[in-house]
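Presented below are the structures under discussion, each in the form of structure tokens.
Here, each number is a calculation from the coordinates, and none is a lab measurement. What you are looking at is a predicted structure, and each value in this text was computed from that prediction instead of being measured. Cβ atoms are built from the backbone, for glycine too; each structure is taken alone.
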Structure P
């Protein structure tokens, strides 16, 4: 009997592995090397069992040295310390040591100093349990990877990002957010009660991250068509389409902390992480909207200001991305005769102008130029494919249309979830000048190719089009009495 596999269920790892093995005939996808993902109202009680299984799989028997790695946040579960609940499950059988990471910021940043501190903190451990946010999880993945890939059990405390279930970490390099290889966590335990009790802005941030599922895959597919991204795989796209079969009707439940909505959100984010992990790229879920968020982070970090929640920024930026994508799909905006090769010298000057004001040393602009140079070289090498894509745009647009929901559909869902839907309503609030800078220059930051790159190459990324694209994310003017 053929086993039924629900492609949108991230907790059925065996089923997903069977599907991916059957569909990946040329073996381009990475192995899904997690032992388990649990999303339930009592997942936190599974730490002891997960640790036992992970140690056994690593060949460790008997009493083990276990490090519980946390930041300074006091995370509660129905009034109890979650850290103490976890420690109580482990202390009878193992030597447990808790290490608290504190980089001096209100929230932990994944810069090199933090990564070094975490790496040192878990030295000598047989297994690490991380409790906390996506950043805490990413730091733990790097630290355990640097210590010989010792097992890591993740206790997820918010549905804020999709990085709990992937094999990479988002870190700060020269003040710029970069995604680096790390490792798969061994187990992920997502307790819906703890997640529902998390600050609302964390879960609405996760919802903002989640809805990029309805636009980002189009940028991935575009990069594949032009030859600038070879990671595209039909099996991965099938999983994404299964997850995005319809817009989230449960959005309002996120704002109310309803269990069903919280579990739906957590499952959607977990599947996103798995897809990016097996695809060996975050590009499948990181398009125009993500690089706009990275631009805002870059600006705030350079000015030593608080960095906003990534997913919240992504949610607002998704409205920008989907608006311009739908115009490219639904109108005759893309015309073959407009396509021109970018001039590297001119691009370098534009990057210096866009980023030079952020630091006196020029390190940020230099980092962005290094990445964009790689993109320009690939554009040159694949110019025939660019010409073909643009010449056959209407044919490709039919596929793009299946991947991009209109902003008129996503904006009400974003608002219903309680997430910000304008740049000004983000925390920290983004003024119109900063928002416009981030949107206008987002394609100059990194080596990934997206729709804005193509529009820029065609001379279409003009002040007028940028203003039109951003209209859906502006705070409506108040009526005059």
Structure Q
């Protein structure tokens, strides 16, 4: 009888305890500061939901819709915490140790997913000192779906040595540098990454209906036992459920799988970025990490790098971090992750937070002029432009026939003059045009120039 009574009480409480939140809302979370954020969830239709928080000066109330969902928009104000947020309907849900700060989404494939536990450079030392209670992590689990989902699994975690060692190393190093420069502002990093996945899996389906050539490229992808081949599957299951969660911006490290068919990658990436922004309803900063050199057949790796360069220069509110100088060329999972996170943080601190730490951009090729037997290449972010070994071995020049020959390169201020006796009438120039090229062109901040070819500029 007692068991029956207990079960009855439990069932009764479950019937009425209908208020619940998606997994992105848990203890320890970070909400974007100085913004309006959405808190959403499910409850019984027509149920009144009341939200209170330590950082709010009033209560917020909403009536649940007939689809059993509710949305409450609240202001967040300046950074701070820890706070408690409570939502009350027929039952009550409390979120504790909530911080207001900066929220960034990081995504891509294995090099973004790669954690200190994978064996990164100086990993053990970095793990040991990863005591940052105001850096918070949320790891999106690997999921795929045929249609947009409205929830996923996971929980926010404080940064400790134990949690840091299994989280995105680049995401962590970025957060550490960002918090340092923002003088202790809490930082939340959401990592939604899946090793091996092509960009087509992270792009909403309607993009391929609008651009059939992208769909034709998708059909050329080979299936794998390590990730799904479902078009848009990762986007629907791993991005769509958190589209209403306010972020400051995002950055992306992906492209290795798309080397199998690199042509059109810049269009795909640009379209993906546009779609992510459209679904969120605002043009948040979206930055790109260029893939590292890797020995492959043909020139597919360097083509992807060039496509990433083009995307970063044509997509508004974007930028590029170059990694080609940081590691060996025979490891598709480079171990030196800390400089990648720091370079990204420096770029974003300058462009998004307007904290000027000097020259944090890599030299960027902008245009070329041809006159006689010479080509003059123009660069920006080129203060202190120099060759690492006094002269470059990586420039090539071609005539209209497209046959490239090694060229002599001479720096003149922020320009580089290129020429070759084998090419009397140059029409094209390219730099570091191989899968394994280690850059030798740097600016005064010792940041490398990207591989490029003027063939794609004309």
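If relative contact order in percent (Cα under 8 Å, 6 or more apart) is calculated from each of P, Q, which structure is the one that comes out at 16? Walk me through the numbers before you get to the answer.
Details: P: 16; Q: 12.
Working through the options, I get structure P.
One of P, Q was used to compute percent of Cα pairs over 42 Å apart, and the result was 23. Which label is that?
This figure was derived from Q.
A value of -15000 was computed for helix-only ellipticity at 222 nm (-39500 (n - 2.57) for each DSSP H run of 4 or more, over all residues; to 500); which of P, Q is the source structure?
So the calculation was done on P.
I have 0.15 for FRET efficiency 1/(1 + (r/R0)^6) of positions 122 and 354 (r between Cβ atoms, R0 = 30 Å, to 0.05), calculated from one of the structures P, Q. Which structure is it?
For FRET efficiency 1/(1 + (r/R0)^6) of positions 122 and 354 (r between Cβ atoms, R0 = 30 Å, to 0.05), the value 0.15 is produced by structure P.
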